[in-house]
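**Q** Given below, in the form of structure tokens, are the structures.
Just so you know, all these numbers are worked out from the coordinates, no wet-lab data involved. Just so it is clear, the model here is predicted, and its values are computed rather than measured. Cβ atoms are built from the backbone, for glycine too; each structure is taken alone.
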Structure I
């Protein structure tokens, strides 16, 4: 029986985000929650009163440091950490495992524990599961952590497995050492960046009588995309009836991504550490108060913030304090940053309880990577910026609306030139194909769903499909989804390589999948029902060998630049590969010549949604039934289009020879969809 009386109040229907409540010896805790780090019984530069005004509810202190100074005798005499630092709220104690990990040249590790020398007086200490728990009992924390062996997240398999096994044995010893104490105790899942080890560790620990489980061994060497991947993977294997704690993480975007994947508790030194460096988190991006642009500014740090700092002090004054290395500047910035973090946690909790967390998540994950938008830095000299924004025949293009795309230098064509790439990919391909609804059909249609992504580019369309799958997976779980196989075709990876070098401009690439595609040409979702493969080379070479698709996202450069991919011959080969399956092709082009080529190939062609200045796009169906059964009932081209085509000056593809034009024209005129007997969707 858990000592925390944990109650899960609400789960997001569109993600794994959760809101919960649990009860400690010093009061109630509502999640998601951020715990300021008071390593040595103090959050640097803050008083207990200032912490409370920011919204702090739970503090983290460190067993290792408090063992060395002031030592267990002080806590036993004074009556524990709460009396010692005059804090009446809950306290969590870290076991000291991470600090031991950070002293590789000053300690010896074995089965018994870790022996090290004190940085205070040089004395030798043994930190074992038993001594760690004994010290945490003396401190009197509300939540104790079992001692674990922390190693780099990038450690090889054998090392990671050995550390996991010793962590498991120490977990059992920690539970025995806790005995009948009323303090809660959390176990720590280890396994580095190895899926099977993480799964084994979670399975082992959830069978032990812990009051909560933590994810350890992240933020110690892995990439951001790996951190998100393994966070989501571990939470999938943790019980729902216990709190989940992601240790040592993180930045606002890390916390947002962690909550999205089902984490309840976080801690990190970043709010106060960056305050010491003059950095403030705001609703319009991070501010560096050392910059002289703030010297004369009378406004507050953030107009949307009601913290003590924003109510009482100007940017000009804080800039002066920071430049003068005054401790007050650090103190005021830390108050603001802590308030920012705690407000974030409250907003996330409220959005989960309203069940609109996904829309909040989508908005905030863009906001959290912004720089100071009101006062951008001085542009570097052109000589320094011309080359880094280019790779091969491609360069990063920034639109007048402020979003970035990739432009081919030789042709001048821009990938997603008018709309934000992720918005266009969602509207044109994901939403129009009803991808989410198709993925959720597993109960009656368990076969794999195959998508051809033709023209990978900067992976906007592929990532839109992956994000759709992950949103469905987070909300519904693996057992309700059809497996998804995504196959991308591309002959030149320079656009994606260039975009991944600057993910701040391409938010859809803040994910592990595109980087794996560049490294190995394939990626598999941690849950396994989603697989993504790259077929590098000319698309026509793969038509007959690639898996038969259900959906085709057709997005190569235009027929003017990439003529060979827009011919009736190519479309005929695609159709032949798909039949007799009912498949659909979606493309941004609504040109008369492209639609005519699709019709002569045998497709049934309809108008698609409009995007940007385009009044419509194009959907092509391999069968008449597919057109008639589509959930959105797209409007098939009819006699009105045929009349316009007859009068058009561009009725034939430019590559079509004069002798072939009569046959081409005959195929269109005789197409089934233009016959009076053909039944169109209402």
Structure II
């Protein structure tokens, strides 16, 4: 939600200390009305007591007869609801003001209505109002970005991330619950802000109509169940509003936001800190970050690096780029204080609001903003760490982490950016704001093997499947051996809960072995996979016996023994199949057989086939196969491939084409396995 005011009163205890960050003050002409309800309502609005103002505006509007003033009153009611982040109610009263033609006096009504429509996901209606606004203010950058958001929303949703979002109903109440922070090094305790019953602040906050905000803690057990939230001690929680916090990794220091109250004095929010002493906390002390004489300015929402030497926070200090910017301060160990804040610059900050920062373990910066193109209201963004104390390359976290309503206060689980928590006012909350958890479900990988006899097609049970996992350095990470079932199949799925056979970013080498069959091997990798996948190997294993084994056709030059290599055909490629078979089966000794057709003399054909068999063997020797593993035998025309392919039978075929096809079948190169007795020399 865009901010138009010049009053930068940051985080003044309103809805999750966000409402005032979105606050703009409409100039009110008190001389226009003598209605006491309206006079008091205007004063309450000016003092940000929106909850109290709404009832007075409604009572005064009933008695008001001036159309222009009625329009203004309805507009003011809408503003109260908008600043209290109740977009549906705000829409109702903005539209009432529009029917009373209030936009003629205050055309920004168009863009304000558009913003609450965006919060409700009504992008088409929002776009119509933005276009009307741009007719009057065509150079407004915020309106242009918001229109682009409306026009691209559907596309962003279609291209959303795989995050799954779940409401933390064990923690959330019917009140404001927001801004989680890790409370221990194991990330099993969170500190969060809540307006639930039992807060230290007495009475009702006139801004929100809810209790005052305090810091609460809860811890989850081994089953992931959160305990009943407990109020932090009064050394931290005061009768004022406490807001977003950050703890040291050890949980022994806490920095948090506090917004002091003082009658007739405009005090901005500040950052305080406390240290753990045994089971208690020291009295909180203020961190001096404001410039001199800037009591009315505000800072809050602290984030820390793991060494607690850099603090990033949101503030409306002079020299910023927008309403509220992100700043950082370094801790001076010698002086034992925080140094003067430095603005993070235009690589992160915009003309809008940047708030709720969080530093991940990798040093990347997460934050919420309404100054970038997004889904409307506050969206969550990530800025990459690009150098020392410098962040940039900002990207929207996308749908569904971001929604049409406010999304902010993200934190990550340990050692991952795939799981964590954040706050949202999206549909489905128990109260105004709720805590949500998110995760990207793991991409599950499986490996399915099916082994069949290559000749009969029957399943091969009892085949041994060895799966070896190899990392990028070539080291063996794991090795699994199983046998196929009665159907010749096996599924490598889950070893135990959370422990799987097939993992990401590995290379898997597979060997399929069965007595009286040739070994088959395979390989696959699991890099860069974004979806569940089952790898499948249909191993067709070759039985070994007296029957010759075919492999891809080897051809020779006409009446010669040289392997035929042309642009269309490379017989060496065919022999590479046999080479791989010999490599995969390092103990077999084979007889390589060459056959001719029956044309030509018997003696000539026998010698030609012998030379051809030797050409094949010599090629395999050149590839590194020991000569003693191969025996070259030429059979000439002696052994036709099949019954019916004898010379007499071929000569009876009716056409030359049929005869030539039959001769071609007899011209072949095959092999048989003589034994499994070869002992590789490297063994």
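**Q** A value of 126, 62, 44 was derived for Cα extents along the principal axes in Å; which structure in I, II was it taken from?
**A** Among I, II, the structure yielding 126, 62, 44 for Cα extents along the principal axes in Å is II.
**Q** Ranked on distance in nm of label points 7 Å out along Cα→Cβ at positions 521 and 561, which label among I, II comes first with the largest value?
**A** Once distance in nm of label points 7 Å out along Cα→Cβ at positions 521 and 561 is worked out for each structure, II has the highest.
**Q** If helix-only ellipticity at 222 nm (-39500 (n - 2.57) for each DSSP H run of 4 or more, over all residues; to 500) comes out at -7000 when worked out from the coordinates, which of I, II was used?
**A** II
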